[in-house]
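Take a look at the structures below.
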Structure 1
């Protein structure tokens, strides 16, 4: 009887196989998605990827659009407004009171930027998280990987340590479920990660708690395996995913994205760049996506001509910050195994860290210039772009005293401006270049100064940055994503979207630097 039914269904044109699930990859390649993004229905391309279909069904919404198009011309904006819930701007309704001190304002912002645990919403690109977390603010309505470490520095110091632990637990869950920490908890970020700060987060919340630290060890190892995946392939090829074989046989890392095509959240911008400059689309999209994984999207660090985005070649570059972070990850895994009394495994990771340190010193140190830089593995030479990434080997104490002295001299002479450290010395119009300064890099540079005994210089740089934060807060009532640190009468600019306020990592670093200066002040008073 069942065979007869199957034959009848076949002749009637009815499929007997279950309907395949409709994925976000399907949705991002649909006519509806491409039409909305290329037409620029929203000024910010990220808006549409954060919209949720009112019927909760991506496939049905796409089919509804296809049907409407086949029947004649469709008003895209009207279709979207009729069929989607639009995302909200985080903290849009928050009203600042600039009569309050800046630190009190930041404390008032924590509840606004804190999101409750999520549940899956059908049709939403948001990946649910099981514990509360803090978002950056503005258009950034989800948690971001490397942002979170700097936010957590402030959370811990301001008495919100439980939220910081929750965030580490959320990231651990993501590592466990999908194998890595994505750029953010959105479906469109599943091809890439961000600078691997998870080990610093673990160290921050559990450095004094042996049992808690060891509980995170499996996740530290799994994250490391993600970054090192494909190392065995380097016997036959020079680079695979995020690993690259160096000329001496050592292995260092690059940024990468496992997906291809334009980024869904920046679809129009990516497609226009490729079209306008006649770029090889496969390569260009890979470089753009890898640049987004770096967190420095975008910067002259990734440009072959040091000026123009169309010369981006991110996947050709061995970044000094990424490899310094992975050195620390290797050391933290060794610490975890040591605390677990697995000394053999600890020794393996100590050796990995030592080998990476040696390779960083060999390939990413410019002896002539006395500065750390990024390495182009295709041309076998340093890229020649100077940036604040050079402070990372000092932050992780990889540099020797002589190297640190040279790097510090350049940082203080060339990079330190009236409002803090400028990101690069190249003025390109990109947001991760001159004249902009960013909170995470201030923290890295100032901490690097402290690490090598440049305490007074670190305090002065901290005051410059906090003064810049204070000036903007007093005039706007906002804590910004980035700042113009060169002309302190102007706002920061550049990038694919307007200047954002909120702002998670700026708040966290402000609290942490203020804490350092307050401690110094109390020491002076006591003496």
Structure 2
């Protein structure tokens, strides 16, 4: 595709792709802000997690198969179809009369969003050679970061203004503009392949295994617990379906996820680095606001401001790092420096305690963000550069698939570590446990109790009616702050270990110079990055 387009056509198409990515990424940040008003209107608080879970499930399952299909039939039709599905899902969300309807609409929206994300990076791989691509992929990472920065503000404005339904309606005009730009700017390129050759059974097995596995993790944390029959049954089902999927992929000539990719050292190392980011760094940071608001006693606004330097850091270095790598064709030094900065940002988090200040945390977050900005966009290009051009779509969707899976795993594991660590630390305060009535004590087992004004007021009122209740409340809150601090420390012990592993992956990463052409094997060095022209795996 890129060989037949002028630079101006490429830039127009790239802006259309960035617009697609922005609207899909912006949606999640907007909805998080609007959810309280949505719950007040539709009810169904017990279904809240499903609004986000179904979107994530649908997008992950779709990502796992669309890469191969776009490699066979070209990305244009899939990208336009993904926008159409996303817009239809957005309209359905806006018209939702109930929470179950909204959950179903979010599933449709997630499927469209998954197609958009998978095809955007696959199209970028067809648009620019790897050495050109690394200059521009940082802009896409910056676009994603910008959506995270502006989403809460836009969501608040729309929710407080015309109403929460406009948080979904806003996707319609932006999606239509992006579709029109893509229709005229993106050539329809059919890469070869027949529908009869599509591995539909493999897609079904992978989608089913992924759904069962992700639900087992989500239910283990939020619904039933890790040892419940429902959780273990889903986990067992996912393992059986996963084994069947591997058997199917070994025999099918057009595998959805070619297993020989895992013999490719560069592909595996780059994917491990990205998985360390998603499953280790991002997953643990999600629990930091609880520490800031509970242990440090600050507001939600302050905790949001503390996270901002990380996003700004990613925005800056994702663009700068890509430009440097694009000029030299070399990237390992930047990845090592970025990984080292992430480690230098996470390790000091081990010193956080009740006496810490939001400012020092913001400085650590800025260092982490600057490091991640050097790593993430470059690694996305390295994944694509590690395979022949005809497998760019598969490589891109595989990267996104594993990132989605590991984020769910990371959040589930870190959530279990956080809650169990908090419970053990709080229950160790025997004086507090003996002084409180069982019903009141059970309320304080929730570390976020003080953040729920209504519930906390009721518990506080009940406690103050007892003799010496005010002093006991102060002791209990102090024990709570200490327990949250202790459990947060546990999280960052794991995070620091993962960051150290990420640095080790970066140091041992085999640097294959970025290709300067679209050819699958332009040189002997590039042959080592993927498979030979005959389609077989390269022996490493």
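Suppose mean count of other Cβ atoms within 10 Å over residues 89-96 works out to 14.6; of 1, 2, which structure was it derived from? Label of the source structure: 1. Where is volume of the Cα convex hull per residue in Å³ largest, in which of 1, 2? Structure 1 gives the largest value of volume of the Cα convex hull per residue in Å³ among 1, 2. Out of 1, 2, which one gives 0.90 for FRET efficiency 1/(1 + (r/R0)^6) of positions 201 and 297 (r between Cβ atoms, R0 = 30 Å, to 0.05) as computed from the coordinates? The read-out comes from structure 1.
Here the criterion is distance in nm of label points 7 Å out along Cα→Cβ at positions 65 and 281, and among 1, 2 the highest value is seen for 2.
Thinking of 1, 2, which structure, once relative contact order in percent (Cα under 8 Å, 6 or more apart) is computed, gives back 13?
1
One of 1, 2 was used to compute helix-only ellipticity at 222 nm (-39500 (n - 2.57) for each DSSP H run of 4 or more, over all residues; to 500), and the result was -25500. Which label is that? Among 1, 2, the structure yielding -25500 for helix-only ellipticity at 222 nm (-39500 (n - 2.57) for each DSSP H run of 4 or more, over all residues; to 500) is 2.
Each of 1, 2 could give distance in nm of label points 7 Å out along Cα→Cβ at positions 57 and 369, but the derived value 5.7 comes from 1. Calculating FRET efficiency 1/(1 + (r/R0)^6) of positions 73 and 185 (r between Cβ atoms, R0 = 41 Å, to 0.05) for structures 1, 2 picks out 2 as the one with the greatest value.
Computing P(r) over Cα pairs in 10 Å bins from 0, in percent, for residues 113-168 alone across structures 1, 2 gives 21, 35, 27, 15, 3 for structure 2. From 1, 2, which structure was Cα Rg over 2.2 N^0.38 Å, for residues 129-440 alone = 1.16 calculated on? It must be structure 2, since only it matches.
Readers should treat all values here as calculations from the given coordinates under stated rules, not as data from a laboratory. Bear in mind that the values here come from a model prediction, so they are computed numbers and not experimental data. Cβ atoms are built from the backbone, for glycine too; each structure is taken alone.
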